[in-house]
1. For percent of Cα pairs over 18 Å apart, for residues 26-145 alone, which structure out of I, II, III has the highest calculated value?
2. If helix-only ellipticity at 222 nm (-39500 (n - 2.57) for each DSSP H run of 4 or more, over all residues; to 500) is computed to be -22000, which of I, II, III is the source?
3. Can you spot which of I, II, III the value 39 was calculated from, given it is relative contact order in percent (Cα under 8 Å, 6 or more apart)?
4. Which structure, out of I, II, III, was mean projected area of the Cα convex hull in nm² derived from, given a value of 23.5?
Structure I
Amino acid sequence: MFALFAFALQDSIIKHLSARYSVIEILTLRLAIVLTLLVVIGVSWQGLGILRSRRPRLMFARGVLAFFAFTTYYIALSRIPLADAAAVYMTAPLFVTLLSALILRERVGVVRWSAVVIGFSAVLYMLNPGSSLFKIESALPLFSAMCYALIPIINRHIGLSEHALTMGIYTTTSYFLLMILTSLAISALPAPSSDNPTLQGVFQDWVLLAGADWLLLLLAGVIFAAALLSITQAYRIAAVSTVAPFEYVYILWASVIGYLMFDDVPGIRTLVGSVVIVACGCYIIYRERDRRGRSQAVVSDTN
């Protein structure tokens, strides 16, 4: 619960700063702050051993997914209301079911497939493609959610073999290095001739932050580090099906903070779509937990 409030608060700060600075610049500088904090805290608390990982490949994969998930989300967030982005982003449990069936070949029943179809239909209702109000930026959180949906699956494979700080350090390092490469690539490429504000924001030149904005960015880094450690620890010590429903609280926090900071009032499509997505996601999580419980009971009876 704390992590999701912290993420929403941090996201609002990034959105605020992205109105004046390049979103790539803000994300890169924030990651430098977060990585410094995690390394200092980790080494001070656990010693240099905290920097050693038993599964570096999975850690790197986690960082790559975080790069795509969070970067695309913040690019979208710089142009659309916080509540709208949050509602679309919360399709992650739907993607977990979809990807489990397509990639892992897990058996998904008719009921769960129905929940996936209804959930994505709610997304289409919210985005309203084909209308004059549709923005391509509004669809970016869908891609972000798909990438984020794979992170808890990796966490499940890592389990308790890695410390939460080690996971945070490796993930942030991978993410930070990819942001550096992205920044260098953008600086080497010519600015696009398109008048799309999202592209212009990505290719915007870096400028020196004002003093007060440095403080805001530092605050965002501290909040993000705390949120990252909290959510990582939650998924380390508890089942995904137990933790995942609480992530929907993010929509509530995003709506409240978006209204207080940006005067954003969620429209009827966002409200209706959010309710349907949350209902479908929670139902899928419930069915998954129920299915696992039955499977374990069968194994226990057999033994």
Structure II
Amino acid sequence: MEIKKVGIIGCGLMGSGIAQVCAQAGIQTVVHEIDKDALEKGMSRIDKGLGRLEKKEKITTEEKSSIQGRITGTTDLLKLKDSDLIIEAAIEDIAIKRSIFKTLDEECKPETIFATNTSSLSVIDIAARTSRTDRFCGLHFFNPVPVMALVEVVRTLTTSDETFNNAFNFAKQIGKEPIACKDNSGFVVNLLLVPFMLDAIRAVENGIASIVDIDKGMQLGCGHPMGPLTLLDFVGLDTTYYIANIMFDEYRETRYAPPPLLKRLVLAGHLGKKSGRGFYDYTGDEPVPAL
């Protein structure tokens, strides 16, 4: 099955990035948001992303115009119903995701593939509310989508071989590097990454080393592009806290349990770079340790 038209639910950081790479790959793309303001903000984000590529001479002005011409924004969810593939990149709330797919399931053509971009929720738990569990999978992109090469293609217990292969090939079609994953909370990357980041927080709590030295140790000792505490600030401490709680509920293993320090920082509103303060303070010219 060749994917010629993609519908994307959500035009935030993830959804706008997915829309951009789909349109860059020559695919007609319809992106949905809940209201006009959110849609305009998302479309502006896409325009800025393409503008950066134009400035770097990775695309021409004509190519930029063609890419933009393949993207349509809408606040009407049913405008997505004739898509070959629908990718949901809405808020990480399972009730909202279930509701979206239940509505679309009743309106979309039978062959339409549904995919969720969830990073931690059970894919089958979302798919089970539809009549097409065989045509449902996970497509987990990474932020920033236009830059990050990886896509985790998630097969549930009911995903058909045809659906999985079509989703896997779609990821290649848009220039990504797909890997195959089972439907377990965290898939591959977060399954390994979340405990690593939580252990870094525990190292701070236990006074093993300073924030700077923990980050520098993992950068220089393991060749990581940034240390785990810096990464936490970029991901968002609230986001990590939310994902960790979901994974702990799934596995009941202490390595997924959010450390008390993470909870206290979130309650204090110190969410990382987006709030100006997390493990580092970002209010000055250069970030400095905040603890």
Structure III
Amino acid sequence: MVRNKTISARITEASLILVMLVISALSLAPVVHVFSVSFSDNAAAAGGFVKFWPVGFSLESYRKILEEPHFFNAFLVSVKRVLLGGGINFVLTVMMAYPLSRSNKEFPYRNVYMWFMLFTMLFSGGIIPLYLTVKALGMFNSMWALVLPGAVPVFNVILLMNFFRNLPKELSDAGYMDGAGPWYMMVKVYLPLSLPAMATVTLFSIVGHWSAFFDGLIFMRSAENYPLQTYIQQLVVNQNVLELDSTKLELLMKVSDKTLNAAKIVVSMVPILIVYPFLQKYFIHGIMLGSVKE
């Protein structure tokens, strides 16, 4: 009987591993395909001959992106946005999540704030009121228009709040008995114990700011202020023959919309792929602990 259970357990484990391998392969297949297309020749990509390996290896699409005059400027704008917006998200998320994690006795108006926060999460004023608000505040064509409208990510606040609530209540009781105030408890006790949750909400903020492009379209008045994703979304091959010399015409013949778009996707993925491995070990742990409450 014990032997049959052992065999059954091994079969179940092997089946789960096989299923996970299949799911992983299906998830990676589109990424590998995009990489392959971005490094392939124009004719091979346009003809649909590229699958999971470059055909007619070519770097012309990346040359085209790097030769665009505003590319590095857009990249720098996105880096500034991630640093400034991520920092604002971090501070405001922590300062809102900690008091909301306290009991009604410690924070009498907690439920009022919670209902207000949930209302903003479920119902949005829409693009037009947001546009008019940003315009009235004079934030057009500035970095503040990209970071302030999403300064308080409600989902991240709820995630971190639940993580704080799951920490042993004896920690706060012991701290208060020793004379520690709320600021000390938050900075010296709760934050050091919340690395998984903090890494999770930080990753969400980084990805959100880096991937956003629509707000750049509606709030930026000049291409010099476009973040990278907005710039890439707007980037097209200039097909005005009157403005092209022989070198540019030759480059244009080597680049297709398909390979260029694939290169855009690869360029936009690289920074996130670099950052993610450093936060991945905290990610799942933080999601699991922050999404449930005792």
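Each reported figure results from applying straightforward, stated rules to the coordinates on display, with no laboratory input. Everything numeric here is computed off the predicted structure, so don't read it as measured data.
1. Details: I: 66; II: 57; III: 75.
Checked I, II, III; max of percent of Cα pairs over 18 Å apart, for residues 26-145 alone sits with III.
2. Working: I: -25500; II: -14000; III: -22000.
Among I, II, III, the structure yielding -22000 for helix-only ellipticity at 222 nm (-39500 (n - 2.57) for each DSSP H run of 4 or more, over all residues; to 500) is III.
3. Working: I: 39; II: 13; III: 30.
Derived from I, not from the others.
4. Values: I: 17.6; II: 15.8; III: 23.5.
Only structure III yields this read-out.
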